[in-house]
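In what follows, structures are represented as structure tokens.
Nothing in this text is a laboratory measurement; each read-out follows from the coordinates by a stated rule. Small disclaimer: the values here were computed from a predicted structure and weren't measured. Cβ atoms are built from the backbone, for glycine too; each structure is taken alone.
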Structure 1
Amino acid sequence: MKLYIVVREDLSPGAQTAQSLHAFREFVEYHPEIEKEWYKTSNTVVVLGCENEHALAHLRLGAVERGIKFSIFREPDMDDSMTAITFQPGPKTSEYLVNLRLAGKS
């Protein structure tokens, strides 16, 4: 079971790394039981990229519709814009995010 983080590709590589870490921390805060089980059974993380904040917002709405749990990170230093989302592990999430590419890949 893989934990998925989706980060905006319109951010610099360093910002993508930092925002991914922030999003993961949010997930741990709001979904500790899911994170604990994932860490115990898998501990595999996949970081994917999406075009921009609008694309992240679209992914968030789709996750809500599918009942996939997630946590959003909004960066205060970037006008509180949404920069990354961590999605719960599981087949439903894998299927939902299948068309995204690994972050940092063009």
Structure 2
Amino acid sequence: MKKNVTGALLSALVFPGVGQYWQRRRKRALLFIVPALLAGYAYFSYAIDEANAVVGQVLGGNVDPAAIAARLENQPTPLIVSVAGCVFIVCWLGSVVDAFVARER
């Protein structure tokens, strides 16, 4: 398999930037890995906070599933979480395309 195809598959299936790292393009890999990690941290931090809030509700005696579902549905998603999702998707797609079109050494 060609190096660019393998790099694109690694970036697509493992993590954004891994394909560039495998192609020995370390600086380019960091351009995809660092923003993707930061976006993932923001996204999962929000998810963990929401999960902790639900657990607190259940431990507080409110075990009504309909009330918990209504609380989660009516709560707006913060802008940072939406931006983090978009950044991760852009890094993912960009790293796949970049690894695929890279010239072989």
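Each of 1, 2 could give helix-only ellipticity at 222 nm (-39500 (n - 2.57) for each DSSP H run of 4 or more, over all residues; to 500), but the derived value -14000 comes from 1.
Out of 1, 2, which one gives 8.0 for mean projected area of the Cα convex hull in nm² as computed from the coordinates? Computed on structure 2.
Taking mean count of other Cβ atoms within 10 Å over residues 10-17 as the criterion, the top-ranked structure out of 1, 2 is 2, with the highest value. Comparing mean count of other Cβ atoms within 10 Å over residues 26-33 across structures 1, 2, the highest figure is found for 2. The maximum of distance in nm of label points 7 Å out along Cα→Cβ at positions 34 and 82 over structures 1, 2, that is, the highest value, falls on 2. When FRET efficiency 1/(1 + (r/R0)^6) of positions 2 and 66 (r between Cβ atoms, R0 = 41 Å, to 0.05) is computed across structures 1, 2, the figure 1.00 traces back to 1.
Starting from the value 42: which structure in 1, 2 was relative contact order in percent (Cα under 8 Å, 6 or more apart) calculated from? Of the options listed, only 1 reproduces it.
Assign the value 2.3, calculated as distance in nm of label points 7 Å out along Cα→Cβ at positions 18 and 90, to the correct structure from 1, 2. Write down the numbers at each step before the final one.
Numbers: 1: 3.3; 2: 2.3.
Working through the options, I get structure 2.
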